[in-house]
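Next up: some structures, all given as structure tokens.
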Structure I
Amino acid sequence: MIRKLNMIINTHAHIGISRVFDHDFTEEELINGMDKYGVDVSIVQPLIGPEDYKKYHDNIYEASIRYPKRIFGMIAFSPHIDKDEYFAEVERCVKELGFVGLKLHPLETATDPLSVDGRTAFEAATAFGIPLMVHTGMGVPFASPTKLILRAREFPHLPIIMAHAGFNIYTPDAMIAAEICSNLYFEPSWCSGQSIGRMISKFGPNRVMMGSDWISNYPVEKLKIDLLELNDNDKNQVLCETAKTVFKL
């Protein structure tokens, strides 16, 4: 295991199968990767798979029981269902399974955040007091970070995390959105180290949180942070404290 000075929280990890991206991430792969790379905590979301969404949420819950205080769940499923059914599943995951966040994936679920169904995710996260992570970047126009400006203004007390922070090519748009809306946060997996440095410099480390997406991508994302040569407080903020605050860990 790699030695480290601070706790590390990976805010973007997966267990499950995606028919959209042909991914299959297992619990074993995640835990082995966490142990190998020195990750203390992962916030884990399902991919949008071929089976019932409740099964994927239950699988993550069971992993959290096997690895208490190392695995926390994040809800992720399509909002293109009956609104009451969507709310019921979010409520179940928060109140019964102890999940700490909700994910909206505009690309994987073909959801415009500004649509009626897209708004449901913002409503549900607000209703149950959890942050909302939204995939941004790949999948424009639905995944454009600027789509979040109106929703962030509409829900000013809801922490909204821009997953991938625009995927580098749309990171300037993510920074514009974050400048307009103080409740927007950056999870910059797959962005360049230079872009991450600009986020921290412009908005402060308390608006940026570590995320890897694939666990095999973690060493690259951690190296980007290391090479920025942040002071200990700022580095700890990005690797741990921002996530602890936003997800109420």
Structure II
Amino acid sequence: MLVDEAGDFVTLRGTPRLVTIVPSPFEVDAELVTFSAPTQLEVADIDVALRSGQPAAAVIHVQIWGEWVDAQVVSAAADAWFSAVLGRPVRLVRLDPKRPRTVDQAFARPDDTVGFADGFPLLVIGSASLAALDTDVEAFEVAAERFRPNLVLQTSVPWIEDTWRRIRIGGIELELVKPCSRCVGINVEPRTGRSGREPLRTLAKTRTHDGKVFFGHNAIHRRVGWLAVGDPVEVLELVGDPTSGS
């Protein structure tokens, strides 16, 4: 996570240029991730260790959504690189593994933890819902990247995921604990960092509840394992129905 000089988390809501930073794909046992800034050709790539190699890494207090947690400072080189790309002073930190962050207990079990994601381990969206929104937005093609999902499920009925409580993908059971409320961050074009009024304006016409606009679902995994592209999705429980679905 990137934090400012006060330790507060940095997001694309206030720093749209964040979306132009590209991390390299990496394997689960990789030791490094490479960050690049394709829109700033004069900036060389930087390699960042995924895990701290220093047992005594400096720990600072950082804030995410009003919650103060401990985090390890990654490196001065990383701080300098991200500050140069974003044009503002920032620091790169990783969650202190000795001090896990707990998921909002209104939607989770006491032992559910999360890293520096907004609040939940996973975000799930349905392809049919994305296609329906894309049809309604005439200005441009709405890409899944705008919503930053972990999992895009191939669906045939728009918003069908609203009816799901528990699903299984491959061998992993997921609990869809709450719809995800969206902010102006989805209006940031993923490749340029430019902001507009869509697709939030169109989405708000049909997906607003209690003053919030929703797209996608926050999910918590109920075991550790592998997920792969093409894994089948099985609906185990529907919203309001404690019996198994199909």
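Values in this text are rule-based calculations from the coordinates and carry no lab data. These numbers were taken from a predicted model, which means no experiment stands behind them. Cβ atoms are built from the backbone, for glycine too; each structure is taken alone.
Where does the value -3500 come from, among I, II, when helix-only ellipticity at 222 nm (-39500 (n - 2.57) for each DSSP H run of 4 or more, over all residues; to 500) is the thing being computed? The read-out was computed on structure II.
Largest in mean count of other Cβ atoms within 10 Å over residues 96-103 among the labelled structures I, II is structure I. If log10 I(q)/I(0) by the Debye sum over Cα atoms at q = 0.15 Å⁻¹ computes to -1.26, which of I, II did it come from? For log10 I(q)/I(0) by the Debye sum over Cα atoms at q = 0.15 Å⁻¹, the value -1.26 is produced by structure II.
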